[in-house]
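Read-outs throughout are calculated quantities, based only on the coordinates presented, and are distinct from any laboratory measurement. This is a predicted model, so every value here is computed, not measured. Cβ atoms are built from the backbone, for glycine too; each structure is taken alone.
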Structure P
């Protein structure tokens, strides 16, 4: 609590269950500059969510312009939903509670409900705060008659506590959820998440932007062409682009190991080399081919040979 700049606040036993999930916004290394290909979405989030959240002094005379109490980020896996949530907390200067189901559930009857209440009471004590629920569909999914009674009660209490935030205009708490299955989220939850943003797979121009961010600190040779690379990574998500670049970078290590084996060294880790060579376009193509092979089952070597030819 001292590390995140909060002092003079006494936490209850149940609030302590979530204290370990607290993240100081100053310690979040992610910023909007680290997110590529979502310029329009980021602009909308900053205008409609972050600005009203931070500048409440300008909104005193309006009953309509209020920050949303719930935000839903939805789209395919690996497209940056969690990264955006962290950047939101960083930009808003809000304490970030990375909600974990293990911190909420308890084996004793009635304790989980007390922890749900503690989650929101903790957020009130340390506000401004963002409660981030990743894979929100796994917890607040569509309710039906087959639900366990305890889980149904817990969901109902969670929504009731959430409504308390909605009716309190002075409360600086926001619940942000992320999912790749929005159709599985309960309708009552979707109603509380008034701001919804679709985070889809990047187009070619956006992929070039993402690749530029990923490779901006790498030592590249003159053969690397981001336009060509973006063209051959159609349907790749941001995380797949990152993995392709990582595999391309490690291909240079594969070369060192292969040469060490050819030299019959007793210990391949003793190979004498001053530094890794610059990363080439061929390396990156091999990385793309490996991701494509895992994604579609296409032979990685066949794809690489085709592109390089």
Structure Q
């Protein structure tokens, strides 16, 4: 079973759809600030439940970073964390406000065999768990995280957004001894979607297809508006690494979180020299065609349902 931790932007929703369409049952979801403040993240989750019929429980987690800040990419994604071409997720009744730490703790305590976590946003909830209940970390088989970057950043010149939003949380998790697989910016940038993929989803012809195509189109527009022809699939690539690990190459790395640099705070320092002591598996290569197909198949399947 898998637990998903997410800040519920459009690519997060698609990542959750991919897991839900796989053979891995979703035990629960914890929400974290990131793509937007928590009120918007909760609203996005409620809208996704209304549109997609998710039945797994969704819990409210960290509303701010370990040191108290709230960083969002509102300049790119807008105030809701999900840009649109006009159509939006349904307005839905707010989800029950249940506590993510209590729910995640209860899930781990009840496991007969270690479970897996797919983390798609800042690592604040996972860091809080590791500090509050280190005795439960042995119940986690692995954490697959979309975050960090070995080369250039996206939120700053040095840092990927999920890492920059709460670098202390990243440092805590990487020091915890949890088995980690990282789908970083460079890996995710190998997998692209473009305007033609929007047309594939819209061609399904349902009302749900129109909404999903609109949201995918607005996601692609992030790249088009900056002069690129296609958009990287971030969280869906991490989901693909989770559901289809044979489509990826991961290699050992010792990862250090930069916490203090005036220009490099939030940067993940990835050391793969022979003498290092690895604390993560770092994504190096993806079968881009297969990952893209998994994502589009999940969209089309949802649009038809």
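A compact table of results
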| quantity | calculated |
| --- | --- |
| Structures P, Q, by FRET efficiency 1/(1 + (r/R0)^6) of positions 48 and 144 (r between Cβ atoms, R0 = 35 Å, to 0.05): label with the highest value | Q |
| Answer label among P, Q for the case where Rg and Dmax of the Cα atoms in Å, for residues 88-231 alone, calculated from the coordinates, equals 18.5, 50 | Q |
| Structure responsible for 0.7, with distance in nm of label points 7 Å out along Cα→Cβ at positions 96 and 176 calculated and labels P, Q on offer | P |
| With distance in nm of label points 7 Å out along Cα→Cβ at positions 32 and 152 derived as 2.6, matching label from P, Q | Q |
| helix-only ellipticity at 222 nm (-39500 (n - 2.57) for each DSSP H run of 4 or more, over all residues; to 500) derived as -13500 - corresponding label from P, Q | P |
| Source structure (of P, Q) for semi-axes √(5λ) of the Cα gyration tensor in Å, computed value 27, 22, 19 | Q |
| If distance in nm of label points 7 Å out along Cα→Cβ at positions 24 and 272 is computed and equals 2.2, the structure in P, Q | Q |
